[in-house]
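Below are structures written as structure tokens.
Readers should treat all values here as calculations from the given coordinates under stated rules, not as data from a laboratory. Everything numeric here is computed off the predicted structure, so don't read it as measured data. Cβ atoms are built from the backbone, for glycine too; each structure is taken alone.
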Structure I
Amino acid sequence: MSDDEGSAASFEASRLGRKDHWDGVYDREINNFAETGDIGEIWFGEDSANKMVEWVCRNIDDADARILDVGCGNGHLLLGLAEEGYTNLTGTDYSAQAVELATRIAKQRGQEITYRVQDFLNPADVSLVAGERKFDVVLDKGTYDAICLKPKEGDEEGAQIDTGARDVYAASVFHSLSTDGVFLITSCNWTEDELVARFAPHLKLVGRVKHRSFQFGGVVGQTVTTAAFKKS
């Protein structure tokens with residue numbers, strides 16, 4: 001059993017891996033945004049999003065680079081990149097409500113960002129959004145974590161994880177990237193070593209982002225991992 005499989009064995013399926021859960025979340029956040037102007041929760045906190053934006057700014061010089069945010073939610077990550085001058089931004093989510101919310105927020109802030117409904121586990125959807133040119137950068141802040149909690153189809157109790165979804169996700173990342181494309185992922189469930197194992201042999205680790213660390217039993221670790229990969 002690989003480290004990746006061993007870690008996954010300790011997980012249980014969760015509502016965080018279900019589309020109907022996120023549809024409900026973003027229904028509420030659409031109403032909240034309309035009433036108060038609050039854009040809603042920032043997954044993993046604003047600091048993690050800012051670190052991803054900073055990494056892109058340091059490593060991607062072309063302001064017209066084609067950038068995809070998978071599982072964009074309210075679009076906060078792409079708003080940060082738009083404010084830094086990046087102009088070719090696309091956000092996708094399998095929740096139409098998330099796409100609606102992100103679109104409204106971008107319009108209110110005067111930012112031209114493309115948002116589309118996409119099932120990242122559907123190869124046809126992946127191909128349609130990527131197009132022939134594909135993306136120079138693919139971003140993920142928590143989407144892979146949610147997919148790893150996706151219940152297995154047909155499990156009435158909803159307790160079994162659809163482990164095959166992780167393999168489909170990795171293939172979707174690969175097929176969304178251009179030849180020299182970069183994949184930047186932030187996770188709170190997987191260590192850097194586990195992410196490297198998951199995306200090998202098609203992607204290689206090329207960078208990382210430091211987060212607040214902790215020490216326990218003489219071992220130093222991070223509660224959040226951000227790693228950058230490039231096509232091998």
Structure II
Amino acid sequence: MTRPHFNRILLKLSGEVLMGKGQFGIDPETVTRMAQQIAEAKEAGHQLCIVVGGGNIFRGIAGAAKGFDRTSADYMGMLATVMNALAMQNALEKLGVDTRVQSAIPMASVCEPYIRRRALRHMEKGRIVIFAAGTGNPYFTTDTAAALRAAEMGCDALFKGTSVDGVYNADPKSDPGATRYDSLGFGRVLADNLKVMDAAAVALCRDNNIPIVVFNIREQGNLADVLAGEGTATIVQNEE
């Protein structure tokens with residue numbers, strides 16, 4: 001299947017992809033490899049913005065399960081995403097890529113507050129904008145934040161970089177017979193509860209006609225390949 005060409009994209013990275021082979025925290029070499037892929041995509045002429053999760057440091061829902069107040073736990077998770085955003089900014093700027101971090105929770109000494117018009121202007125000037133702290137509200141995942149920012153930025157697509165090369169009908173890590181989908185409709189994803197993104201994020205993308213492209217970000221060069229219409233990925237979109 002020939003995938004459409006996308007110019008302006010939002011890249012959603014889970015916090016876990018920044019761990020490398022570790023079990024916790026941020027692996028500098030892994031972050032550098034991610035930054036190199038993003039820099040290559042920018043050099044190819046794409047406008048990019050990024051949302052990074054915080055699961056490599058602290059995940060709100062997991063903290064709540066262990067006894068933390070859910071609201072407090074979610075705010076802690078949001079702060080973890082700021083740490084990841086700063087790490088990614090540092091790696092990108094070492095490669096000469098002009099970058100801005102905007103946080104939904106204002107922290108003027110560290111980064112800019114999230115201001116939509118300012119973020120759009122940064123992208124128009126060729127800068128990569130990294131959105132941190134989710135939506136700034138508890139009970140919303142970074143998946144939902146990614147869908148929201150993609151809509152606000154007028155993105156052509158939301159690219160979800162994971163450790164698998166698309167969406168399968170079963171977990172490919174535990175089921176060798178799992179089949180990968182080349183293309184799916186939003187309705188199928190929601191009806192079958194396929195683990196693409198959380199339901200709120202999928203519905204937001206559906207309602208705003210923003211395709212979700214799921215691919216393996218751990219494979220070096222794969223982001224550029226998928227953006228070029230090559231490489232292996234699953235695209236979730238509205239069916240005609």
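Matching task: 21.5 is the computed value of mean count of other Cβ atoms within 10 Å over residues 34-41. Pick the structure from I, II. Working through the options, I get structure II. Taking distance in nm of label points 7 Å out along Cα→Cβ at positions 162 and 186 as the criterion, the largest value within structures I, II is that of I. Have a look at I, II and say which one yields 2.1 for distance in nm of label points 7 Å out along Cα→Cβ at positions 114 and 146, as calculated. Considering all the candidates, the number was obtained from I.
A value of 2.8 was derived for distance in nm of label points 7 Å out along Cα→Cβ at positions 130 and 178; which structure in I, II was it taken from? Going label by label, the one that fits is II.
Given a value of 24, 18, 14 for semi-axes √(5λ) of the Cα gyration tensor in Å, for residues 50-169 alone, point me to the structure among I, II it was derived from. Of the structures listed, the value fits II. 2.7 is what came out when distance in nm of label points 7 Å out along Cα→Cβ at positions 58 and 98 was calculated for one structure; which of I, II is it? The read-out was computed on structure I.
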